[in-house]
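Several structures are given next for inspection.
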Structure P
Amino acid sequence: MDLIAPVPSRRLGPYALTDDGIAALLARYEFHDSGIRRVIVDQDFGWKPRGRAVRLVIDARVVDEALRWEPVCLDLVDVKRFRIDESQGAPAGVLYDPPRFTRFNGLMQVDLCAERFGRLRPTSGEEVFEGSEWVFEAVGGTWSVLESWSV
């Protein structure tokens, strides 16, 4: 018996998380006080594992549409490492700033607690992971606009 509502299907996208794709994502959404609705970690085991994938579903506000809530999905592929730590005392899964996307050593870091850097850019992938409660490192990924939640 499945008690969890499925993730809605895509309405728009997927768009690559390239420099242009990230700029389009950050221009479309206001992430202040948005919420991480779902995190799905998928990993194959066995003879020829394909690598780990992570899907993040975030309820964010659309900037050009009177700040209407809309589910947006980040699909990260070949995830090398990640941290989800809800023990820091802040409400779990609430974003105070937009995600920060950086690249070091050929990998993309997606930091969902980027407010700790202020205006400074991190200098290494290790610095991104130091002190962040929600951070992912992957080879690449996409983002999509999802249909509205039915539940």
Structure Q
Amino acid sequence: MNNYEILSGAPRFITNRFNSVNKYVWETLIPEQTRKELIGKKDSKKDRKEEFARLRGISNEASTVVFVFLLNKLFNDGSKAAKHAVDTFKDLDVDGFYIGSNFFSGRNEKVMQGEIIAKKLIDSLGESPAKKLVIESNYIYQIMDEYKKFI
């Protein structure tokens, strides 16, 4: 299953964000000059197409890992901000607060929702090398450096 099949039912803003990440990873991981050099080394049109497909596959996989990394960070940062907010309100003797119809208090489900989603996202990776990369990386460039080894 490719990235576009996975994202086919996703909201448009998620698809747009992934497409931006995908473009960034492609241009950063395999700059145009590098692509020209690698593809240019191939003698036949068939070999050049295969090399392009290989490079695109590496980039697409890296894009997916980077996107999961960013989502994981977003969800965890959201929970961290919610915890900080409820703790600050608690210091002011306020039990919680509403955002829309959602009540945030202590460590209730709304406060912890980001962490819960992030855990499910990471768990969905099973025991794959991607999971290790997402968990152990602090920055996108660390993920990209791992994928550069395949180029």
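Could you tell me which structure in P, Q was used to calculate distance in nm of label points 7 Å out along Cα→Cβ at positions 110 and 126 as 2.5?
Among P, Q, the structure yielding 2.5 for distance in nm of label points 7 Å out along Cα→Cβ at positions 110 and 126 is P.
In terms of distance in nm of label points 7 Å out along Cα→Cβ at positions 38 and 142, which of structures P, Q is highest?
Once distance in nm of label points 7 Å out along Cα→Cβ at positions 38 and 142 is tallied for P, Q, the winner is Q.
Could you figure out which one of P, Q the value -24000 for helix-only ellipticity at 222 nm (-39500 (n - 2.57) for each DSSP H run of 4 or more, over all residues; to 500) was computed from?
It was calculated from structure Q.
A value of 2.5 was derived for distance in nm of label points 7 Å out along Cα→Cβ at positions 14 and 102; which structure in P, Q was it taken from?
P
Out of P, Q, which structure matches 48 when percent of Cα pairs over 24 Å apart is calculated?
The value was obtained from structure Q.
Which one of P, Q has relative contact order in percent (Cα under 8 Å, 6 or more apart), as calculated from the coordinates, equal to 30?
Traced to structure P.
Every read-out reported here was derived from the displayed coordinates using simple, explicitly stated rules and does not represent laboratory data. Note that the structure is predicted; figures quoted are calculated from it, not measured. Cβ atoms are built from the backbone, for glycine too; each structure is taken alone.
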